[in-house]
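Quick heads-up: structures coming right below.
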Structure 1
Amino acid sequence: MQPAFLITSAINTKFGVFNTEQRIQQTINTIDSIKARVPNAWIYLVEMAGIPLQPAQQELIQPHVKSVIDFSKDPVVQEIYKNENWDIVKNFTEMYCFRYALAALQKMESTKDIDRIFKMSGRYLLNDNFKISKYLQPGLDRKIVVAMTRKSQFPKEVTGGLDRQYMSRCWSFDATLIAEIELVYGQMLAFMDQRLRAGGYVDIEHCLYKFLPTEKVIEEEVIGVQGLLGPNGTLVKD
């Protein structure tokens, strides 16, 4: 199997408790944790902060990954970054950038050999509970693997009726589903825009629960990922 990891990253950002130097080192630690547990992984950094990577930062990251897919200068990303609400910026930006990263991946000739794509949040680590052998087992063709659904922390009135969510720190899908997942992210973007215009709110986690095709989803009790939340540094695990 040829696995690929798309790491969603925001190295230069005005949000959160970690400074730029810490975020760079945490991102390199993310990459190292993938290499330690999946030595043959192809790793792509999807950079999506509102402040572009500097050449020196690019030089620090580039040797560790197959490619940097950089959206930091994209006009849409720049416009979203002007919002002062961290949740809105993070969720809108990640939905937008991940959607178009999947589109870019489909145009790369070398990516035709990829069998499974993992979406992983930057600055998080794969831990000892992550087993790549789990994804080699039969029955995962055209399947999506996520951490078990969780109860929403919001009232249904806020999220447009959604009371469950899928954690997005690390999840994966069969590479044959890449075009379908790209379309899902388009639906997620439209739904979040609708909720905000209606005075409500929704995030990636609730949108994944709403739009991922239920018949293709396999829920796992433990994925094997951990990290520190950007806003407050709290340790979380899936």
Structure 2
Amino acid sequence: MPKYGSVELAIEEMRFARNQLGMRSGFIRPNPYNNRTLDDPAYNPLWTEAQDLDFAIGVHEGTGGMPAVGVDRVQQMGSSGLGVGSKHIVSHTLEMMLASLSLIWGGVCERYPKVRFAFLESGGGWIAPWLDRMDRHFDDQGFLNDSGLRMRPSEYFKRQCWISFEPVEGSLPHLVDYLGANHVLWATDYPHADGIFPDSQSFIHDTMGHLDDDLRRKLTFANAVRLYRMDWLL
């Protein structure tokens, strides 16, 4: 029996989910596990199987249970009364930034071009400047480009990555301007207490009513359909 947290056990679970349950995606934490980041060669069998199964991979941070970047810095600020909220601000977005760096700059998207990755529930506004920064290092073609990639990082993202956008974020127009609309997902944050369910439809009307019908349909429906390969719904 593989040990808890092993790649072999994850592959078994993915096969069961896809072949027996008909699921089209699963999620993985962005944090390092057993001192391995997501670009570690130990994960190659997992990406190979995801590609063979046409199984999308969602990357989603949690709270606790694994080492999280920046949390130690927040703990040092404890005298100011900071707690769960500040850790949530730091860990969810920074871990996702590092995960996207591993998957894109670290060459996973290069080696596995048919694996679809979604960066979920960490906000969406950060991805535009983050991809821009990776692109600028790639374009340097000097000592700053240590990636070995054949394409700009933003091209890999547009080929096989998606990012979810929190309902209350205000930078959606800037993100769409930078990335285009085809790889941005909109989420209700259900069933969390700070989500907007069951008032999702009225919220969409209030916050996206000014968008044209095609763009609104992509953000709230069609992009997710393409991510999960459920094209018969289109």
Structure 3
Amino acid sequence: MNRTTLEVPGWYIEFQAALLRQAPRPEEIDQVTAEGWINNQKSLKNNLAGCLIPPPVTAKLPRSNSLLEFVGIVLVPATTGKFIARDKFVINTKRNAPVKISCVNYNFKEYFLSGDGKTKDPMSEHALRYAKLCKESEDGTTIKELGGEAKAETTLSEMFSSMEKQGEGEDGALLNNGGANLFYIQDCSGVLRVVCVFWRDKDAGWRIRAFPVEDSGHWSVGDQVFSHNSVL
């Protein structure tokens, strides 16, 4: 049988077994507390992650001359099907829209939705880190601070996953106060672009814009950058 991206590695099965062996015994936890965790598994997951996943060793107060300040980590859930950008990035501000999107600029359509558009094979659960700009910056400078294009690069599916968690502009990792959320993503031709996602109070949905990395202008203090690097 062919190996697939959904196959569970042996080390992870051992890890799950170790968690089960170390779980509190019946005499160590009362029924009310146990049922509380059963009925709030999201909180249980977050608490376990906080205990088991060490924070980045570089998550310290930035130097006074730092460009980026680490803010946090957002988990990207595993996917079981192919991500098809043309099916996801559709303008829709109706009440039942899974993700409210009010604007997609021409560049984004040209870079990522032309032809068959960008696709992405299923992925396992992983984390993105995000940081805020402490100074105005051009993309070239920000990418250099992140450690180069390979560490700065993210994907459309990761960006959309973050949008899904805040489908109606709720609070979360993405700024929803008009500030820019920046993702560096390869387009259909393999060229790295900067994609900006933002939501203003008067907007009925997320606005998505894409620009050439070398010609997007300056991003403002407080704007956020998402990447696979801890940035500090």
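Taken together, the values in this text are just the output of simple stated rules run on the coordinates, not laboratory data. Only a predicted model underlies this, so the values are computations on that prediction, with no experimental measurement involved. Cβ atoms are built from the backbone, for glycine too; each structure is taken alone.
Please compute Kirkwood radius over Cα pairs in Å for structures 1, 2, 3 and give me the label with the greatest value.
Working: 1: 18.0; 2: 19.0; 3: 19.6.
Max of Kirkwood radius over Cα pairs in Å: 3.
When mean count of other Cβ atoms within 10 Å over residues 11-18 is calculated for each of the structures 1, 2, 3, which structure yields the highest value? The partial results should precede the final answer.
Working: 1: 18.1; 2: 15.1; 3: 9.9.
Top value of mean count of other Cβ atoms within 10 Å over residues 11-18 goes to structure 1.
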